[in-house]
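Q: Several structures are given next for inspection.
Bear in mind these aren't lab numbers, they're just calculated from the coordinates by the rules spelled out. This is a predicted model, so every value here is computed, not measured. Cβ atoms are built from the backbone, for glycine too; each structure is taken alone.
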Structure P
Amino acid sequence: MNPAAAAKASVLDLAPVVPVVVIDDPTDALPLARALVAGGLPAIEVTLRTPAALDAIRAIADGVPDAVVGAGTIVSPENVTAAADAGARFLVSPGWTPTLLDAMAASGLPYLPGVSTTSEVVALLERGVTEMKFFPAEAAGGTPYLKSLGGPLPQARFCPTGGISATSAPAYLALPNVGCVGGSWMLPPDAVAAKDWARVESLAREAATLR
């Protein structure tokens, strides 16, 4: 989270898991978000990977007051502006550049810039950013890598995302420098296609108890 948002509740502390959501049908946004919130996962990252994403963010922001909806896959200043205009309450990027970081900071929203190397973490700490996305978590070294960062860089906190499952999540959540994890296992494609929101809520409830 950026320094200007330090007084706000951290996204990393809202729940042990942040669902990473890809929405193709904007009519799914409200029932999907309601199911996740009912299951105990209020922070929802809607990725900007589909044409429906901004409409979905807008619908959740307007229609599910208990949700804290954010925008993921932020890769440009234009994404930042569009997400903020749609009502996103936090921003998540898979990586960062100085230009992108400046745009996210200027938005006034909490943001989690993506990192996968020690040098990227140090560079963000120099900028006053202490909360980050670790991506792609499993491919970039997983729990051993994050554990090794905790010694020299204890001030950095992470939301690991990428390849994490219900089975592997507890090992990440046991690390002191991990605030939460991102994942999509509580949104199996067949359940979403069938609009089985009761199953989504049940899986979200299980995820909410992982720590």
Structure Q
Amino acid sequence: MGYSFDDLKNTCAADWQAYIQHDFVRQLGAGTLESDAFRYYLQQDYLFIQHFARAYALAIYKSRNMADLRQAFDSLKAIIDTELTLHVDYCRQWGMTDHDLARLPEDRATMAYTRYVLDAGNRGDLLDMHVALAPCLVGYGEIANTLNSDSTTVRDANPYDAWIAMYESDAFQSAMRSEIAWLDERLADVTEKRFDELAGVFRDATRLEIDFWQMGLDWQASQ
């Protein structure tokens, strides 16, 4: 019997729930998150997306067939041409100029997560990299769906509604489903030992995502 993406989540179920139901996320859904905490998160997420693009550039190099190469190339192009542009436009709505974004220092939580993903790709194979990236790509889509099903989530007059809408969009949800399908296909053939290795990568990446949410709250508390 093969493995699936759900099996990865089940190996660290408590961490996964702590990630998708983090207090930062819950406050965002309720519209009560401090604006400065969200603005700091947006700044760091801008830096993260750049490293995300680097990871997919590495995925192109790691690809061993045309199907994987095309998928990695399409993802890289979407990040640079679409996601990064949308993120910059969104940052402008929060009072951040292109000049501000170009001068941002990286928070330690940003460094830890992005370098972990790149290291996972460098020392492992394409599957290692996808597993390390999955908490971000799949997690954000699941978070948007969880917020939508939560009775405490506010949509009207919520300053963060546009953020939720970005990740509940058909385009992002489709990308999430495609990534899960890609992972399911490849996890179905791995050995128990290999799955345990990948589960460790997934668990570590999920914990680093938790730290990324906490980063915004900690920064606000320090001001």
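Q: Looking at structures P, Q, which one was distance in nm of label points 7 Å out along Cα→Cβ at positions 157 and 181 calculated from, given that it came out as 1.8?
A: Structure P accounts for this read-out.
Q: Same structure, new question: 17.5 is what came out when mean count of other Cβ atoms within 10 Å over residues 69-76 was calculated for one structure; which of P, Q is it?
A: Label of the originating structure: Q.
Q: Figure out for me which of the structures P, Q the number 4.4 belongs to, where distance in nm of label points 7 Å out along Cα→Cβ at positions 125 and 197 was derived from the coordinates.
A: It traces back to P.
Q: Given a computed value of 10.6, 38 for Rg and Dmax of the Cα atoms in Å, for residues 133-188 alone, which structure among P, Q does it belong to?
A: Going label by label, the one that fits is P.
Q: For relative contact order in percent (Cα under 8 Å, 6 or more apart), which structure out of P, Q has the highest calculated value? Before the final figure, lay out each step's value.
A: Working: P: 24; Q: 41.
Once relative contact order in percent (Cα under 8 Å, 6 or more apart) is tallied for P, Q, the winner is Q.
Q: Related question: As an exercise: helix-only ellipticity at 222 nm (-39500 (n - 2.57) for each DSSP H run of 4 or more, over all residues; to 500), calculated from one structure in P, Q, equals -25500. Which structure is it?
A: The value was obtained from structure Q.
Q: If we compute volume of the Cα convex hull per residue in Å³ for structures P, Q, which one ends up with the highest value? Could the numbers behind the result be given before it?
A: On the way: P: 102; Q: 125.
Structure Q comes out on top.
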